[in-house]
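Next up, some structures in structure tokens.
Read-outs: derived from the displayed coordinates by stated rules, not from any lab. Values in this document were obtained by computation on a predicted structure and should not be read as measured data.
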Structure P
Amino acid sequence: MSKNTQVNELLSRLTHVLIDAQLWQLTPIEPKKLLSSEPFCCDTLQFEQWLQFVFIPKLQQLLDARLPLPTKVSIAPMAEVHFSNHACFLSLHTVLIELDDTLSGR
């Protein structure tokens, strides 16, 4: 299985985990909230919003355009901080570790 196929499947799994955990937002985000210069837009978005409105769409755009994917990714540690007490922690953390490892070539 190609790296792009793996990443596409992992993005789909991540989306489903967020939906199942009731962390998927049905209303669009205000565009000005996406203009943050902070990592993960931590000053304007919740982590799950960043995953939904920044991370997933950006990787999907790269995949669709057949552009190079990032090769140094470390999203799982942020999930450890943000979701550690959430019921969905294990499923979210697992898929994010897999994404980190796949993108980083581990």
Structure Q
Amino acid sequence: MSLSLPDAITTYFSISNGANDTHLGDCFTQDACVLDEGETHCGRTAIQAWLRATRANIEYSVEPISVSQQGNTMVVTATVTGNFPGSPVQLDHTFQLADMQIQSLEIH
């Protein structure tokens, strides 16, 4: 399924699927925060470290399957498949956007 997503979110999912993370600054604001598995990662450097550690520890792919939007909040449901217990799972990615970039992301 092909979804119409803002460039920042498309870039985030590309990086999550193994693309070069040097474009992380193109999708997250300088002071962005990510909440995943009960941990919060704030700032581009911390977000980049979180993404790299996750990719190093778990082989996975993310496939967005649906999207809903209300104002600056966009919820993307994605199927995450990998070498972890319970795979595959569907997770909601709740993005807050600011100036065409990701201000916050909660994954649940």
Structure R
Amino acid sequence: MQYKTIVVPKDQEAKRALDYDKATSEQLIELVLDETEFKKLWGTGFFELINNIAEVNIDNYEDEAVEEKEKLEKVLASEIFTITIIDKVKQIKSLFEEALKRKTGVYFFF
């Protein structure tokens, strides 16, 4: 089974470590989506909505990040988190909140 990971570095040092693929699990807040969860969310257009709001390109088999404060705020202010197809939507919202609070970003490793 293939897994997709969404992470938030806990601080700027962790963000730099992530850039060089040297971040440890202690430096990151991680959320793992299994294949079924990912397909359900993908099918709703959830990630496409984030793409449109944050002007990014979250895609399957790609890595992408939402790092700018304004983009994190725009995603949080949107109504995309009202999609309740799976419980992980609330957890993804909390990742955006953590990224904003920690001044880092949300990284999608798909």
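If relative contact order in percent (Cα under 8 Å, 6 or more apart) is computed to be 26, which of P, Q, R is the source? Each step should come with its number before you reach the end.
Working: P: 34; Q: 26; R: 38.
Derived from the structure labelled Q.
Computing helix-only ellipticity at 222 nm (-39500 (n - 2.57) for each DSSP H run of 4 or more, over all residues; to 500) gives -7500 for which of P, Q, R? It was calculated from structure Q.
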